[in-house]
Structure I
Amino acid sequence: MAHVWPRLPHGMAMELLSEVTASHLGALLEGSGLDHQLAAPVATGGTPVPSDHIEKVQESVRGLAEQHGWPESLSRTSVSGFDQPCSVLLHDLMDIVPADAAHEGVWSFLSLVVLPDVSKWRFPDAARDRMIGAPRNVFRRLWWRAEVLGRDALTGEHALGEDELVQIMERPSLSADYRVAREIANVVMSRAPQAGLARSELMRDLAKRVLRLMPVISLDALEDHELAYEIETCCALSAEQLISVESNMGT
């Protein structure tokens, strides 16, 4: 069952952000909670998320963080080891409706009330755009990755890395169309090893190429097999270009 989550007002979120910035992880853990007097679900309908459901999400995310060394610093090379499973975990457990997932207040509530200790552990500088529920929020961006790209792109030995995910998810023209985003992810995961190319380089070139194609062809109007053909063609051109560049550099 989908739930509506509490939404923390922006003003209160900014006050809590100041506290998070000034606090250490132990204090944030002790001061976290499952509710806030100013946070409430949207009043237009839907089933409010039960407190025990929020607690399950809280405990599960904390357990994952502990597996990756919380409260010790998370190394740059270990970031994807936390982010990828956390994306799937949040998407599986929150049972949140997409309209709620697009609201800043929900993610401010999660990152500043429910899990401030994990939020600051993941982003120690507690930057505003990571703590407040904007699109780059610590948890919001992870949930949307799973929503847009699906589980296969985020799990297993061929899962996309951070740089590859950013190429899709931080380009709204690509991430807004789930079919386009997933087709790009799938073709890069399958073609890069065959071409012997660095996957991040192939993803970067392909993303730009698809963006240049969009004003010419309405990708959202294509049938699945037609869309696959267009993305495959773009990927083949990107691979050819990158191989040519590498070849010229080697001569």
Structure II
Amino acid sequence: MTRHTGPADAPWIVFTEACIAREHPRTDAPVVRRLGSGDQVVGPCHVEHATDEEWILADIDGERAYVPRWNLHRIHPDNQVVGNLPYGHEIVDRWWGLPIEYEPDDLVVVPKEFCDSDPKEYRLRSRAIDALLDMLRAARAEGLDIRVGSAYRSGPYQVGLYTRAVDRDGPRQRYSAPPGHSEHQLGTCVDLLDSEEKFVLVDEFKNTPHSAWLEQHAARWGFRRSYYPENVAETGYISEPWHWRYHGRR
């Protein structure tokens, strides 16, 4: 598989209140320009190997500057549509994403009997939830109780998750998606876990019979695991055996 591509002049958009463009890809480098929420820059993504931090190399009024990737998001032109995006064709990875305000209008609450012990509600798009419930019922018929631990997450909610992840583990972290760049915002993705909640958002979930069953059978209902060790370079995110996305039944 290859990384999604788009037009080279697609802008990166500042989603934080403040963003500092610098002469070099270092947080202590001289300041070129101070940017604010909604400002845009254009340029390729540069990874500073000494720190594993991502910077956008941009031309700002004729002056070269490095803008911190962790303050930015970028919308793929195919995701700039009115209404709901078509199932399975949405382009969402670390480099291309959705408008932060995008929210499907057909979200439905997942029945609590199929969810974890958290009292919060989980929602999915209507076709995705129909397929999901059929799949989970089939697993139960074979003695495996697979539960939902996360589903749709809004763009503004992802801002908080991402900001806390960067504050905690630095800009090099690759487990939390920048806002607009999370598949959860599509309303077609779920994080799945065992009913006893022994393996919640951990790599060890891949060793459970629940994971083995999903790997063997989930495609029948239109679900695919998004993140494997083999596609980290393509997606920009760590391997996640618990994360499954609905692409549509064939």
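We did not get these values from a lab; they are worked out from the coordinates using the rules stated. Just so it is clear, the structure is predicted and the values come from calculations on it, not from any experiment. Cβ atoms are built from the backbone, for glycine too; each structure is taken alone.
At-a-glance table
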| item | result |
| --- | --- |
| Structure with the greatest value (metric Rg/Rh (Cα atoms, Kirkwood Rh), set I, II) | I |
| Answer label among I, II for the case where distance in nm of label points 7 Å out along Cα→Cβ at positions 86 and 110, calculated from the coordinates, equals 1.1 | I |
| Of the structures I, II, the one that -5500 was derived from, the read-out being helix-only ellipticity at 222 nm (-39500 (n - 2.57) for each DSSP H run of 4 or more, over all residues; to 500) | II |
| Structures I, II, by distance in nm of label points 7 Å out along Cα→Cβ at positions 158 and 190: label with the highest value | II |
| Value 0.95, calculated as FRET efficiency 1/(1 + (r/R0)^6) of positions 46 and 62 (r between Cβ atoms, R0 = 30 Å, to 0.05), assigned to which of I, II | II |
| With FRET efficiency 1/(1 + (r/R0)^6) of positions 30 and 94 (r between Cβ atoms, R0 = 25 Å, to 0.05) derived as 0.55, matching label from I, II | I |
